[in-house]
Structure I
Amino acid sequence: MSRSTKIVATLGPASSDPQTLERMFLAGVDVVRMNFSHGIAEDHERRAELVREACRKTGRTVGIMGDLQGPKIRIGKFKDGKVVLNPGDAFVLDADCELGVDGRVGLDYKELPRDVRGGDVLLLDDGKIVFEVEKVVGNEVHCRVRHGGVLSNNKGINRLGGGLTAPALPPKDREDIRTAAKIKVDYLAVSFPKSGSDMHMARQLLRAAGADAFLIAKIERAEAVEPKALTDIMSACEGIMVARGDLAVEVGDASVPALQKRMIRQAREQNKLTITATQMMESMISSPIPTRAEVSDVANAVLDGTDAVMLSAETASGKYPVETIASMSRICAVAEDSAEVTLDRDFLDRVFTRVDQSIAMAALFTAYHLKVKAIAALTESGSTALWMSRINCGVPIYALTSQTVTRYRCALFRDTYPLMVKYVGDDREELLEEAENVLVRNGVVQKGDLIVLTIGEPIGKAGGTNTMKIVRVGEHRKG
């Protein structure tokens, strides 16, 4: 598959039978997302088995990402399930209320009265309902409705500008981390982190559960996009998700496009992965074709340099999960064809202090200027392929690895295609020849093509890439 940008698809009722899953894989899914906000551990375990079986049947390498729910900053339930609010109405958010009625509702998030004060603006149901806080009396937050509508059970609450103190890893997340470890997810997405310490805590819990997945920080709080906080969060994880839903509610929707571009650029500079998410193909929940605005949104994320674009309800509960993936794949491929390759400019102001990273950059530079057919990175951990994928040189990168875990992690890297290779002893020349054979067997190259290979010695040691070799396929000889 020649598309560089990867596709993450959320699993749900519309995409949990074997036949649909196989069709989704063939349409172009690279990573499936399991949303731990819905379902129980047994549901996720069953879906993980279906995913791995679909991988075997289709021959696709599709990773699994677990997505933690995060803190539930929500209202409680109403006696009648909902109320109708008009501008100017008084309304009380009451931490002690058991069942809501007209003018009052309880809180799942009991700390809200301690987090807000008069003059604050609260946004409910993704900003559809807007309250202005007039005063706080004990456990009651007295508000005035600014924008009304229908408010129903368990809708989320955001404070304009951020500032709610809910911990990033509540008890449910800690339990779900154990489930994620059990099903051996390749990636774990952490919701609402405010600092690097939240990500460090998630990693400690994951390791204690016996797993070592890559961590993805979902950037959805106003505090998290502050330059110092964002740098701190990125330093503590392998990648970020630009989670535009809650983020737009807290910072304002007009601020999100520029933030998206800044976050993707900063992540690539720090050798981190990026996923762009939320409402990318929303209309395709019920329509077989996307809107023109959605096409532009996906294409712009591709041109920004995101590693992956993500589908949520479109594939979890929509009518057209397979068609949505096929449409998104087509949009990504066309956008990539129009992107300008500016490798020499991308190398300016970059400093390489590690041998393996320097080899990765040398391979990119050589591949670009020699116009080779492919770059083959023999990699144990995936680091060499990751570094290469941060800069677009116009040449596809094949991550050749003997490690199954690395193969599935690389499924999310932009412009990177993982393949398994068997290490044949510790003879470098034999291994390079085997790498050539793998590329030929998979139809990547043919005799006479020029490729760039990177390898490390001693063979099989992670982080040891120290050699680059330019090879014409079919002319590989010992010596």
Structure II
Amino acid sequence: MKLGNLEKYNYIVIQMHDNPDADAVGAGYSMYQYFKSKRKIVRLVYGGRTKITKSNMRMLIKELGIPVEYIKDADELRLPEYDKPELLLTVDCQYGEGNVWHIDAENVAMIDHHATGRVSDDMAEIRSYIVSCSAVCYDMLRAEGYDVNANIDVATVLYYGTFMDSNEFSEIRNPLERDMIDCLHVDKKLINRITHANFTMQELETAAIAMLRFSYDENKRLSIVKSKPCDPNILGLVGDMVLQVDSVDVCIIFSECDGGYKLSIRSCEAEVAANELAAYLTADIGNGGGHTDKAGGFINQKKYEEKYEDILIDSYIFKRVEQYYDSFEVVYAKDGISDLSEYALYKKKPYIYGYVRTTDLFEAGTECRIRTYEGDVFVTADEDTYLMIGFFGEVYPIQKEAFEKKYTPLDEAFNKAFDYEPSVRSLKHDRNFGILEYAKQCRSMGSEVYARLLDKPTKVFSRWDYDTYMYGDEGDYICCSCMDLNDIYIVKKEVFEEIYEQK
């Protein structure tokens, strides 16, 4: 769905879900300002049993003068020339859902990031892979050429909406979300004030009680905490505090919420990434993600009950955590491969890849960040550092010496298209630069590796990074260079089987 296609309607009502949160207000207000700029009659409304009472939301709305209307009767939407809206646009929710007060309208459009089975079409933009509806709206506004930063209030609510819906950015996972955070020019003083107005005295009591009622596994240095129903940010607060205990490396805190259970996970254990654990706990019954140290998740109550019937949520989490710790192996590249009996010899096919000299992008010494679906990688531009673009668009740094042993550079430009074009952000210039614009082709010389198929999820701490691991699922491949048995890494199944052949 394109916003430009909705401009044919004159009277537009933008509806948020009942009891709107920061993301709903961020998405709603950005759409309000967009259609106002097109000289439309626009109203921003919500319904439900109660008005907004949360302190941070009341402060946000008051400080920015956001024209939010609480509607209890459809007649309130009538205008002299309109019996009902020409267009009802729901944001951060979907028309007909249980948490959306019903409004009659001639036409209905939806912008959302929740997975309810609906898909995008000419009147709906549903992106369940994006962490916030504010981020979806940001991208749609950008596509229309609308300068979000021209109005600091719009930039601020989009930023704050994503901040709150991603558990303070700990759950962002898409390059679009990270780009938005970098690009928005916001009122940082207001953000700081609102951020410190999230909790009431009652919520503080809830957090205190939760921290007194915890379970602890000494062997795993793991704490599991159950909280009373509360705002999701309370969970993050409790998790941060519990992780400061000297004998705790991993903390899981959960509570009931509308439609299921909310989880917040914290980890300072290198072998346990919080985002991976969140995804494991919510697999097939919800969703989870975030960063290696902070993550969150949601378990859908209906899906949970269908799959696990009468098992209490407490029992499920304890059992599932045990299964997680038993589910993977760990390999440290510094220890090398001592036994190659289970490995076979493979040769890389002579495919064409892309490469970029970092000094073709920036001056030597410039710190930059590579942005891909896999996350961020920081490098410093110099004559000996190249960036490789793999068969499926994966980007990784490589030293010039290794490049010259494995690849033959070609003069032709590398023009292959990918779902998301990788970018590099210069920390000096504070902006993004596309990689493909500077990329040239290179051909693999057929370097050889030892590899074996993984029969169990495996985490590899490579020679390049002992703090974080590469993760391989069952069916992926673990590889090591024939020239260096300490050069150990994971290659995804679809990549490996495409670019390698057994000798």
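Numbers below:
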item: Per Kirkwood radius over Cα pairs in Å, the highest-valued of structures I, II; result: II
item: Structures I, II, by relative contact order in percent (Cα under 8 Å, 6 or more apart): label with the highest value; result: I
item: Origin of the value -10500, where helix-only ellipticity at 222 nm (-39500 (n - 2.57) for each DSSP H run of 4 or more, over all residues; to 500) was derived from one of I, II; result: I
item: Distance in nm of label points 7 Å out along Cα→Cβ at positions 161 and 281 from the coordinates reads 4.0; which among I, II; result: I
item: Structure from which 3, 13, 21, 21, 18, 12, 7, 4, 2, 0 was derived, P(r) over Cα pairs in 5 Å bins from 0, in percent, for residues 337-416 alone, options I, II; result: II
item: Read-out Cα Rg over 2.2 N^0.38 Å, for residues 57-320 alone, computed value 1.06, structure in I, II; result: I
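Computed from the coordinates by the stated procedures, all read-outs in this text should not be read as laboratory data. Note that the structure is predicted; figures quoted are calculated from it, not measured. Cβ atoms are built from the backbone, for glycine too; each structure is taken alone.
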